[in-house]
Structure formats: structure tokens, C-alpha cells
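Enquirer: These are the structures, in C-alpha cells.
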Structure I
């Protein structure tokens, strides 16, 4: 072999090795990086203990440190995802459809063995006269979050379809920033009506019946796609697939099954973006009415 050919082959081998070296270096760097998961306020009274138990479970099955990052609103979580400061988040369907160009669907929870849930409009149990949405005209109303489907969009859409505007239909509205806070606001008389996540309500019926008993359900929405787990666009296919599989496999793991029971869920399944078509249609209708 001539010296010229030798050096030519050596250069070629080095060039072929560069992508592999870069990949190995990236994997080495990622090995010590935590998986950042965004959460909004949940209804569990043992939230800290549960989150710690879930964190340890995820760390074991992902092989990476896990950090739960909690914020008070869906918008804050969506912004962190957009800025690359979160890897994954448990988000509402409404912010998902509004930001889906920046997001990747990961998994959706099963409630009552379906990837679906409803919005409930509630009033105080002591209110025996209110029978329809129209009976709430001129009354105070509590929303959960401006980016919540069940706690905001559905009722706004319902009123918009009737040619009404929440700002003029109700005497006063406010955001309680969690579904539990909405339920408490209605139960205490701070609001005369409210919009909440039906899954949260049904779970509280089991865990805190003394709270839900002070209210009653006035209206149940059609079924919508449940709040999905999403990933930021920077998350690789390999990372997404691993996290997705860990969530889906929780049902088949003893500790994972116990965590699901605490969440009052049947498991997680692979997400289908068409689950959120109805939410997207409502969002588009409401936005068009504003113009």
C-alpha cells in the first residue's frame, strides 16, 4: 500500500467515526441529565408524598434523574416547553391544540377505561332553582384556568353558540386556578356556578365526598380527549419513545399499578391527535366569535 493510499484510508475512517463519536458523546452527556416534567396543581391531598413516589418510580424505569417542575397555570407550563426548559408535561387538551406545532403527543390517560373525560358545570347543592345554563345569567361564575378545556373553553363555547358572551352573561367571573378551588368557591358561596374537570370531580366524590356533596352537577359536556402527556420539540424520538413506554407499562407493574390507583386511572395509552379535534373546533369557533 502506498503512503498516499494509507493516508486516504485513514482520513476516511476518521470521517466515518465522527458521527458515532458525536452520538456517543451526546449519550454520555444525556446520561447525567435529569428528565424535566411539568405539572400543574393536582387535587391529591397527599401530593408531595405521591409526587416523590412517582419520581422514584420514573427514575428507576427511565434510568435518569427526574425533576417535577410545578407551575400554577397551563400557560406557564406551555411556555417552559416552548423555551426548552421542560422535556415533558401533563397538559390540558386546550393548550395542546393551541401549541401543537411546538409539541409532540406522548400518551393519554385512561379514565373509566377510555381516553376521554367531560366538563361539569356545577352549582351549590342548596340552589334548587337553577336548572339550565340560562338560569346562571346575572350570577357569579368561577373558571379553573383560561387555558383549561373543561374549566373554561367548554362553557365559553356553550355560551357563544347561544349568542352570549361570558363577560356580559355573568355578573362576575374569576379564575380559581385549580378545579378543586372552583369546587370550594361554589360550595362556599363565593361563586354561584363553576366549570370543572369531570374526572377531578368524580375522584373527589371518592376521596372528599364532604366537599362535592355541597355542590351538584348542572350540566355534563360531551366527551373530549383526556389531558395528554406531551413532549417539547427538542425531545428526541428515542427519549419520547422511552418515556412513552414507561407510562404505558405502568399498568403491568405492581408499583406502577398502585400509582395509577392513587390517580384513579386505568393506565396510559398511545395518544392519537384526533382525540382533540372537538377541542380544536371549539377553540376555532370561540376565536372567530372574538373577531
Structure II
């Protein structure tokens, strides 16, 4: 059976936010203040991802001087190019960019920009698709994208369009092997920090190790609940977690199984009906409705 690398890989979990903004683009706080805010909130790492646009001088903000023992940073940016099918500017999250990543070229498209970021070593994600109604057809042009934002806290607070599950499940149903991330996208113009993050399994809280773990799918995404372990068997999956009101396993289309009980910390759910759909993923929800999402596992055809 497939294994979820977040629970099979060696190392420990590190808490991080990989989509955040400062006053190097349209955020309110300085890069140093943003890093301090997350460090003091107990985060292990942060990627500051300011808008990579000419009007901001194409920033890949150098946050290395804000690293401290126990807290690290990964360089990154939110990339932009014209235009989606709805005429919107592309938004492409790139975590792990080199500091000298070249400005967007005249005529460079979103898919070309994403491919260039991947070639430069970045973990590339499709951010806040619900916020700007990104279609699956558009998303499929980002052929090498590693992940989809299934939750974007700022988009949820400001527009109630923070959910990207619809897009992730469409791509998975089509055979794309994307992972699922939750982020703040904090700008600090309102209380938009600390609403979604990733728990990354790595041997060390070090940029290279964290980036490699992100690319390998060694993480889960959460708004608060903790997933302690997921064990896949031939016909079932066993999940252990923090106290939950609902534990679910979801597959292609409407395929799903659920355990509902107050304060449950373990569930064994059947997956025989999900196997034909090609993939399955776990969602844990607590009594407040906050969710945690595992990455999908893929069944052999």
C-alpha cells in the first residue's frame, strides 16, 4: 500500500507559514516585523512572499538576517503575469527562489513564469484559486505546480473565498499529483495572521531540508487540528489525531467515509470504495469547524 511521506519519513514536524506579505509590496509591516511576529507566535519557519511586480521592484526579500536559533526563513515571492481565462493577473506562489531570480520578462506568461521558478528550484503552488475563480483548465497549464492552497486565511476573512478544495479535487480526479497547503497570506491590515499553516516533516529546521520536504509531500496542512499518524491498509485507513468532531477520508467525486463523534482521537475508515477513484485524502475537523488536511495518496492502477 502507498504510504503518506509526512508520517513515514524520518524527522519531526516543524510549523511554518509559506505565504505572507510585508511592506516590500502591499503589506503593512516591515520584513523584520513580520518575521518577529511569526517567531514570537511559536512558528519554526516562514516564507515571506511579496508580490513580484515592477511597481515593487520585483522583490525576493532577503530574510536571512532575521533567522535566529529555532527560527528560520525560506526566500520566496508571489509571481504575476497576464492573464487567466477570466482576464485576471496570474498569482503563482514560489517558495525557495534564489535571491537573484530574474524579473518577469515582457511577454512571459503565467505558465512560463511558473516553469522558470520550478527550474530555479522553487516549490510552486497555486494560491487562493477560489479568491479569483481560477478554473481547472487554467490550473492545468501550470504543469509542474507542486501544490494547491486548500485554505487561504486572508481570502476567507476578506471575501469568503478562502477554500481551494474544489480545484484540488478536480486536478486529482484528472490524475494530477498535487499536494495541499494552508496559508495565512497575511498582510496585517486586519487580523489575518495565524489562520492556516503547514506542518513539515524534516530532519532539521533548515531551509534546504524544509524545501526538500515540501517537494516530497512530507507535510500536512491545518487550521489548528493535529494529525499524529495515518496508516493505510488494503481496505482501510487508520487516523490518530487531536480531539476531533469529524474524521473523514475522501476520494474521487462523491466517494467518502466519515466517523463523527465528540472528542474522538482515532478512527478506522473503509477505503475499498475509494480505490477505484485513484486517490484518497484525510480531513480532520474539530468542534470549532477548523480542519486539517493530509496530502493525497495514490492507489496503483
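Enquirer: Figure out for me which of the structures I, II the number 23.4, 98 belongs to, where Rg and Dmax of the Cα atoms in Å was derived from the coordinates.
Expert: The read-out was computed on structure I.
Enquirer: With distance in nm of label points 7 Å out along Cα→Cβ at positions 100 and 220 derived from the coordinates and found to be 4.2, which of I, II does the value describe? Mind dumping the intermediate values first?
Expert: Numbers: I: 2.6; II: 4.2.
It must be structure II, since only it matches.
Enquirer: Here relative contact order in percent (Cα under 8 Å, 6 or more apart) has been calculated and equals 17, so which of I, II was it run on?
Expert: Values: I: 25; II: 17.
The value was obtained from structure II.
Enquirer: To which of I, II does the computed value -13500 (helix-only ellipticity at 222 nm (-39500 (n - 2.57) for each DSSP H run of 4 or more, over all residues; to 500)) belong? Numbers along the way, then the final one.
Expert: Details: I: -13500; II: -5000.
Structure I accounts for this read-out.
Enquirer: Rank structures I, II by distance in nm of label points 7 Å out along Cα→Cβ at positions 36 and 276 and report only the one at the top, that is, the highest.
Expert: II
Enquirer: Also, quick follow-up: Work out which structure the value 2.2 belongs to, where distance in nm of label points 7 Å out along Cα→Cβ at positions 116 and 196 was derived from one of I, II. Walk me through the intermediate numbers first.
Expert: On the way: I: 2.2; II: 2.7.
The read-out was computed on structure I.
Enquirer: Also: Between I, II, which one scores greatest on FRET efficiency 1/(1 + (r/R0)^6) of positions 68 and 268 (r between Cβ atoms, R0 = 35 Å, to 0.05)? All intermediate terms of the calculation are to be shown ahead of the outcome.
Expert: Details: I: 1.00; II: 0.25.
Checked I, II; max of FRET efficiency 1/(1 + (r/R0)^6) of positions 68 and 268 (r between Cβ atoms, R0 = 35 Å, to 0.05) sits with I.
Enquirer: Another question, if that's okay. To test your reading of the models, identify which of I, II gives 0.40 for FRET efficiency 1/(1 + (r/R0)^6) of positions 108 and 244 (r between Cβ atoms, R0 = 41 Å, to 0.05) when calculated. Could the numbers behind the result be given before it?
Expert: On the way: I: 1.00; II: 0.40.
Considering all the candidates, the number was obtained from II.
Enquirer: For the read-out Rg and Dmax of the Cα atoms in Å, for residues 76-227 alone, a value of 15.8, 50 was computed from one structure; give its label from I, II. Write out the running numbers ahead of the final one.
Expert: Values: I: 15.8, 50; II: 14.8, 44.
Only one of I, II returns 15.8, 50 for Rg and Dmax of the Cα atoms in Å, for residues 76-227 alone, namely I.
Read-outs throughout are calculated quantities, based only on the coordinates presented, and are distinct from any laboratory measurement. All of these numbers come straight from a predicted model, not from anything done at the bench. Cβ atoms are built from the backbone, for glycine too; each structure is taken alone.
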